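The numbers here are math on the coordinates, done by the rules we state, and not lab data. None of the values given here were measured: they were computed from a predicted structure. Cβ atoms are built from the backbone, for glycine too; each structure is taken alone.
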Structure 1
Amino acid sequence: MYNEEINYSVQGPLAAPTLQHLTKEDLSKLYFGEFRILDINGAHCFLTRTGYTGEDGFEISVPSEHAVDLAKAILEKSEGKVRLTGLGARDSLRLEAGLCLYGNDMEQHVTPVEAGLTWAIGKRRRAEGGFLGAQVILKQLEEGPSIRRAGFISSGPPARSHSEIQNEKGETIGEVTSGGFSPCLKKNIAMGYVKSGSHKAGTKVKIIVRGKAYDGTVTKMPFVPTKYYKPS
C-alpha cells in the first residue's frame with residue numbers, strides 16, 4: 001500500500017457489529033471478497049471483507065493521520081471485547097484455516113496444482129494456455145502432479161517447517177512447510193508436501209521432530225471450518 005496508508009485487520013464474530021457502529025454503509029450487504037470505498041469513523045477508507053484467519057472479518061486501509069483514532073474507536077465500540085493481537089495469533093488461525101503462507105507453503109517453484117490451488121486457474125486460462133508456466137501446469141492438471149500439499153494432525157511436540165515426513169516403512173515422502181499447536185482443536189497441526197498417493201486423508205505417516213519419529217495422520221483442510229460471510 002501507499003506510505004500514507006495504514007492497514008488494519010479486524011477479524012472474528014465481533015468485526016461486523018463493531019465496524020457497523022462506525023459507518024453508515026450497510027455492512028450486511030458486503031460479502032466475502034468484496035470491497036467498498038467508504039467513511040469509517042470520519043476517515044475515507046478502503047474496506048474489504050477479507051482476511052487471513054478463516055473467520056469473517058475486514059481489512060481496512062486508512063489514511064495514516066486517522067489511524068490512531070480509528071484503532072481507538074474500534075476498541076471503544078467493542079466495549080473491550082475486541083483486542084489487539086500479533087502475528088502469532090494470526091498465524092495459528094491461518095494454519096487452522098489451511099491457508100498458505102508465501103515463503104513456506106508457496107514458492108516460485110511450487111505450482112498451483114501441487115499446492116491445491118487450482119481454483120485460481122480460470123476456465124479460459126485452462127482452455128487457451130499461453131500463460132507463464134502453462135506447459136507444466138496444464139500437464140499437471142491432466143496427468144496429476146508428483147507432489148501435493150496435505151494437512152496433518154500429529155502426536156508429540158508440534159512439527160515445524162522442514163520437519164521430515166516418512167511413510168510407515170520409514171521412507172522419506174516429503175516435509176512439513178508450516179506447523180504448530182491448534183488452540184481451537186487442542187492438537188498439533190501442520191501442512192506440507194508429500195508424494196502423490198500419500199496425500200489422501202487417513203494416510204498414516206511419521207513426522208520427524210528433533211530426530212524422533214511421531215505418529216501423524218493426513219487430514220483434510222481446513223482443520224477448523226471457515227466462517228466467511230457469503231450470500232445464503
Structure 2
Amino acid sequence: MKPGVESSVRPEPGRADPNLILFDYDGVIADTRSIFQQAFRNACAVFGLEHCAEDEAFLRIFEGNMIAGLSEAGLQETNRSHFLCVLKDRLSSLPRPRLFPGMRDVIVTLRRHFPLWIITSNASDAVRPVLADADIAGCFTEIMGADFHPDKAEKIRMVRSRFPESFRAWYIGDTLGDILEGERAGCHTVAVTWGWHTRDILARGCPAYWAEYPEDLLRILGINHS
C-alpha cells in the first residue's frame with residue numbers, strides 16, 4: 001500500500017459492535033509539545049543526549065517508540081528506567097498543559113458510550129492532575145504511562161486482553177509512532193491532525209481514519225452530538 005493511501009477494506013464506523021477507545025495523551029488530549037520537549041531536553045542532557053531534543057530529532061524520535069528511538073540514539077539499556085524517572089521529575093516541575101479546545105466535551109460524550117483508556121509515553125503522574133483540573137479524570141478506566149510499560153503496543157494488548165474479542169479496539173494518536181504501535185496491537189487507528197506530527201508524516205502509517213477536529217472523533221465512532 002502506498003503511503004497516504006487508505007485501505008479499501010476499512011471498518012465501518014458506528015456502534016454495531018462494542019468499542020474500546022484508547023487515547024494517546026500528548027498532542028491528542030492536551031497541548032503538551034513545548035512543555036514535554038523542555039522536560040525531554042533536560043532529561044536528555046543528564047545522559048549526554050542533547051542532540052535528541054532539537055526540534056527535528058525530537059519529532060523523529062516519535063516516528064516510532066520513544067524508548068526505542070532513544071536507544072538507537074545512544075541511551076544505554078541500563079539507563080532507561082533512570083531516564084524515565086528524570087523525565088517524570090522534570091515534567092512535575094513545569095506548568096500543567098491545557099486541553100485542546102473541544103476535547104473535554106468529546107471525552108465526556110464518548111465515556112457515556114464506551115470504556116476509555118489512556119496509553120501514553122508520558123508519566124502517568126503527570127497526566128492525572130491535568131485530567132483532574134478538567135474534571136475528566138473519572139472518564140478513564142486507567143492511565144498507562146511509560147512508567148507502567150515503555151511499549152505502547154504491549155500496553156494496548158494488555159487492555160484488549162481484558163475484553164471479549166467482539167470488542168473493537170481503536171487507538172487515537174497524533175504521531176507516526178502512535179499509528180504504527182496501534183496497528184501492531186491490532187487496533188483501528190485514528191490520526192489527529194492537531195498534534196505533533198504533520199499529516200504527511202502521519203500518512204506514512206496509513207491510518208484508517210483522520211480527525212481534523214476533536215468533534216470528528218464522535219462522527220468516526222458513530223455518536224450523534226448535537
For which of 1, 2 does log10 I(q)/I(0) by the Debye sum over Cα atoms at q = 0.09, 0.10, 0.16 Å⁻¹, calculated from the coordinates, equal -0.48, -0.59, -1.11?
1
When mean count of other Cβ atoms within 10 Å over residues 126-133 is calculated for structures 1, 2, the one with the largest value is 2
Tell me which of 1, 2 gives 4.7 when you compute distance in nm of label points 7 Å out along Cα→Cβ at positions 38 and 142.
1
Re relative contact order in percent (Cα under 8 Å, 6 or more apart): value 30 computed from one entry in 1, 2; matching entry is structure 2
From which structure (1, 2) was FRET efficiency 1/(1 + (r/R0)^6) of positions 134 and 190 (r between Cβ atoms, R0 = 25 Å, to 0.05) calculated, if the value obtained is 0.75?
2
Quick check for you: by distance in nm of label points 7 Å out along Cα→Cβ at positions 62 and 198, which of 1, 2 is greatest?
1
Identity of the structure behind -11000 (criterion: helix-only ellipticity at 222 nm (-39500 (n - 2.57) for each DSSP H run of 4 or more, over all residues; to 500), calculated), options 1, 2
2
